[in-house]
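Where a number appears in this text, it was derived from the coordinates with a stated rule and is not lab data. Here the structure is a predicted model, which means the values were calculated and not measured. Cβ atoms are built from the backbone, for glycine too; each structure is taken alone.
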Structure 1
Amino acid sequence: MINKLRDQINDYFVGKEEVVEDVLTCLLAGGHVLLEDVPGVGKTTLAKVLAKSVDMSFGRIQFTPDTLPGDVVGVSIYNMKTSEFEYKEGAIMHQIILADEINRTSPKTQSALLEAMAEESVTVDGKHYDLPKPFMVLATQNPVEFIGTFPLPEASVDRFMMRLSIGYPKEEEEVRLAKNILEGKDFETIQSVCNAQDILKLREEVAKIAISDKVISYAREIIDYTRHEQRFVIGASPRAFLSLIRASQARAYLQGRDYVKPDDVKAVAVNVLHHRLSLTPDAKIKKEKTDSVIKELVLKAKVPMEK
């Protein structure tokens, strides 16, 4: 099922196998994704293809400065016939959410989305409403557009399991993409590979992937190095450590194994930690790169010997 799902997404979302692998890792680990890239590289396409392939409901929220929390989580409307307030669902009431340009809306509206991501539920006028399961957010922000934006604070960014960048396709990939469009290959032709219940079962299997104390200590050592690295303003949080563990389990599962290897931790470390760590002004002056520093720390950590 996983192989079919991976192949189908790659068939429609051309030339970005690594990005697809990382998105599937987050899906199976129960995490959310922050897509940071220029417009037009396929962020919406990726979310739609994923939703259609797993037969899950899809919702898109186009964030603007005047977007209100009620637009996201819903509102209570007074029904004059029944003399009662009725809940009108917000855009968040879907299984896969594309939160487009999340940094264009106000912090208050951002917090409404981030609360839903953390709790998988919303509260409107004191009443609690569960979100449909499985639930996943793919949020986008544009790194080259700064006018009129409200950058996400560190505590908010920390709620995303991974930050990914799609990038421009290669020449042959872009040509193939054009041919797909000319041949009429669009979302309507996508056949579902599995459904929401299948994804929930897969998540249960991923949670059972074995991870030894030695590998846990290895992941913890990487986290600890970030906290003592002078080039970072602040180190990775305990939530980052748990995300690293969960992502490693999902990565092992996607590789067809029932146990986590140190290589799984290495494979997901940069994408899990990148957006949670900020370089100091001095490090920026020296033109240090966050990814490069993380890779240094991963190499610095002692790899446990396998049995």
Structure 2
Amino acid sequence: MKHLLKLMDLSYKEILEILNLADQLKYEKKYGIEHHYLKGKTLGMIFQKSSTRTRVSFEVGMYDLGGSALFLSSRDLQIGRGEPIEDTARVLSRYLDGIMIRTYDQEEVEKLAKYGDIPIINGLTDYAHPCQVLADLMTIREHKGSVRGRKLCFIGDGNNMANSLIVGGIKMGMSVAIGCPKGYEPDAEIMKWASENGEFLCTDDIFEAAKDADVVYTDVWASMGEEAEAEERKKIFAGFQVNAELMAVAKKDAMVLHCLPAHRGEEITADVLEAHAAEIFDEAENRLHAQKAVMVMCMRNKG
């Protein structure tokens, strides 16, 4: 595996290898076992969207792996002054051993991979959030023992999280149901692929989506870059909340996941979030371990 651009690019075997390595790295960190697999390597982290979990987990992850990380905001790079991504890719490839980018346009991630000659990791785009979903799958395995045959339900906007959850879930043998308002469905091509390759449902009936779910997942109603739409979205998504009434139709032992930050009282009620805090914050921690596994698989043999 050279890059992580989107989960659609990965096979079942590659995702499984990432999850197994993430489990190993988590165990080793817990018991103080040194794993400097990337000693002497440097990761450049390009942020055109800010983040808490992405920045901290990648920086700590590179430290744990014996390497170093450079924070590069768009203000620090010539990208912010109009340098083509193609040129940035070529230049940074001469200095770094890998790049993580968190940005808006998926095309920027794809161009970095095309024109550079070092591993590129997608830390988030408006289209996909593969690192988060790898952490989600890791968390589901921890709490449920397996992912195959489980039902994953996502309630909310058909955004990058929905896109990547559909792909990751279907590839790993889960059935996936999306509950979202009409006009806010996930990417059409991803839904077509899911319908042809697994058990998939997209509906505006959240109770149908959540029925007998093993995992109920939600995300904020207005993602970064959509702040101007926040008030309008509150009206549109008012009936798309993960609450006690919705959880009553899921399996009795259903777990709840949220990629955070959470807006209590909007997409999820405070009581449901607190009842499932153990799962949600295991999920947040697992960003660190899953991303370390990705970095090792992409960067270990580079150079």
query = Of structures 1, 2, which gives 19.1 when mean count of other Cβ atoms within 10 Å over residues 215-222 is computed from the coordinates?
reply = 1
query = Where is mean count of other Cβ atoms within 10 Å over residues 71-78 largest, in which of 1, 2?
reply = 1
request  = Rank structures 1, 2 by FRET efficiency 1/(1 + (r/R0)^6) of positions 39 and 199 (r between Cβ atoms, R0 = 25 Å, to 0.05) and report only the one at the top, that is, the highest.
outcome  = 1
query = Hey, FRET efficiency 1/(1 + (r/R0)^6) of positions 55 and 287 (r between Cβ atoms, R0 = 41 Å, to 0.05) derived from one of 1, 2 reads 1.00; which structure?
reply = 2
note = For distance in nm of label points 7 Å out along Cα→Cβ at positions 63 and 191, structure among 1, 2 ranking highest is 2
note = One of 1, 2 was used to calculate log10 I(q)/I(0) by the Debye sum over Cα atoms at q = 0.07, 0.09, 0.14 Å⁻¹, yielding -0.29, -0.48, -1.15; that structure is 1
remark   = Ranked by mean count of other Cβ atoms within 10 Å over residues 47-54, the structure on top of 1, 2 with the greatest value is 1
